[in-house]
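*Asks:* Listed after this line are the structures, all set down as structure tokens.
Derivation of every value follows stated rules applied to the coordinates shown; laboratory data play no part. Computed from a predicted model, the values in this text were never measured in an experiment. Cβ atoms are built from the backbone, for glycine too; each structure is taken alone.
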Structure P
Amino acid sequence: MKMLSGLFGRSPFVHVADHGRKVEECVIRLSTLLSVVLEGGSDEEIRRLATEVSELETVADQVRNKIHEALSGKLMLPVSRSDLFDTVEQQDSMADMAEEIATSFTFRPLPLPKIIHDDIAHFITIVMENCTLASGVVSKLELLIESSFAERDTETVMKLIDELRGRDDSTRDAYLEATRKIYAADDNLSSVEIVLWVKIMSLLQGLSAYADRTTNGLRIVIENQRN
């Protein structure tokens, strides 16, 4: 039996997988920056890493534009164009959010008192794990296309998607606890520093939400193939 990719063309899916890798690189560089923040690294190093995150976000945008061109053509696809487009947009928003988080650390030196360190570190760990799960799901897209959405492959991907969705409560709880601790640290942080930390927590929560939406977009793609 001919594979669907042979019948319909692989180009958009090659670009989607490539885009996923570029977004993953962007988030990994953000993770490095966050580690430097947690370890009390220099402002110079933080600015350097923030610049690298921005550069990687630009590369991801360039790949996204290639996907737009591919999806606007007459190439037949084995999946809904709108579903695939939405998944790419959610995935691209992960890179956008990573850039915004990284840039937020360049506005001013931002102290990290011991009283909030562990809760923020815990929340960051959860968010980065969520992003890693999302990247793992996206990396399986080409496999799904090549196997014509074989049941075994789709079940594997769906389990990963469900695993990420199952982390909603722990992600929310860690976000709320870290935010509460920041507000309670008014003896250690200025009002401006509290506002900036709370903003960064919200952006990290947004990054995790886009990771979830990306995988949910692929869930829709898979479920539509089953119907």
Structure Q
Amino acid sequence: MSKLIRPKAVVFDWDNTLVDTWPAIHDAHNFTLKKMGHTPWSFEETKERVRKSLRDSFPALYGADWEKAGEIFYARFEESHIEQLSPHEGAENMLKALHCKGYYLSVVSNKTGKYLRQEADHLGWSKYFNKILGAGDATRDKPDPAPVDLALEGSGITRGSAVWFVGDTDVDLQCAHNAGCTGVLVRNEPPMQGEFDGIAPSWYFNNCIELQATLENCEVGETDQVADAL
């Protein structure tokens, strides 16, 4: 069986793909819900409901007061998101290895870009990525393909099947589908039957360690060999 040809670029989701940020997200959402007179969510409800960027999700949740709710959320989130940040097992080793092998790596997240880059800097991971993009950095947020285009801008790489989009939710797989990229699911639980109808991932990995092993063993394509020689 022939080896898998290595992708030209790997675009990562951030929250709960590379790092565990649920505690800070859950705390900030419940603090905001209470302040705005809503019933707080359970931890599982937060994990189920939080998918889209604030500008795409808060208007439906808070109506005309969504910007006020956003201010409350961000003020609370700023207090604890760094101290509660926890890297996923194997994530840094994977990023370091792929960076050393010359992979074009980027982040496309629905976390506001300011906080996303703060977290990457805090972990010392910014050096591994060509671009780190969050909500508000592109004209539209994922699952729109606009941030994927921005992530690849200037690289000479166009979105398509040779670009892997790696994430842990349906929004990530929808973004991969909308951008014409290869969708890759990384999470503890394998996809359930019918869970991702129409946007099923091309690859599933239990964790970053498994993903790294596959990407490190990919065969360099002809175009990559030419590029590496330049």
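*Asks:* Out of P, Q, which structure matches 13.8 when mean count of other Cβ atoms within 10 Å over residues 148-155 is calculated? Let's see the in-between values first.
*Replies:* Values: P: 13.8; Q: 18.4.
Only structure P yields this read-out.
*Asks:* With distance in nm of label points 7 Å out along Cα→Cβ at positions 116 and 164 computed per structure, which member of P, Q shows the largest figure?
*Replies:* Between P, Q, the highest calculated value is found for P.
*Asks:* Then there is this: Comparing relative contact order in percent (Cα under 8 Å, 6 or more apart) across P, Q, which is largest?
*Replies:* When relative contact order in percent (Cα under 8 Å, 6 or more apart) is calculated for P, Q, structure P comes out on top.
*Asks:* Sticking with this structure for a sec: Please compute mean projected area of the Cα convex hull in nm² for structures P, Q and give me the label with the greatest value. Walk me through the numbers before you get to the answer.
*Replies:* On the way: P: 12.3; Q: 13.0.
With respect to mean projected area of the Cα convex hull in nm², the highest-scoring structure among P, Q is Q.
*Asks:* In terms of distance in nm of label points 7 Å out along Cα→Cβ at positions 108 and 212, which of structures P, Q is highest? Working shown, then result.
*Replies:* Values: P: 3.2; Q: 2.5.
Going through P, Q one by one, distance in nm of label points 7 Å out along Cα→Cβ at positions 108 and 212 peaks for structure P.
*Asks:* A value of -28000 was derived for helix-only ellipticity at 222 nm (-39500 (n - 2.57) for each DSSP H run of 4 or more, over all residues; to 500); which structure in P, Q was it taken from? Show your work: numbers first, answer last.
*Replies:* Details: P: -28000; Q: -13000.
Here the read-out was taken from P.
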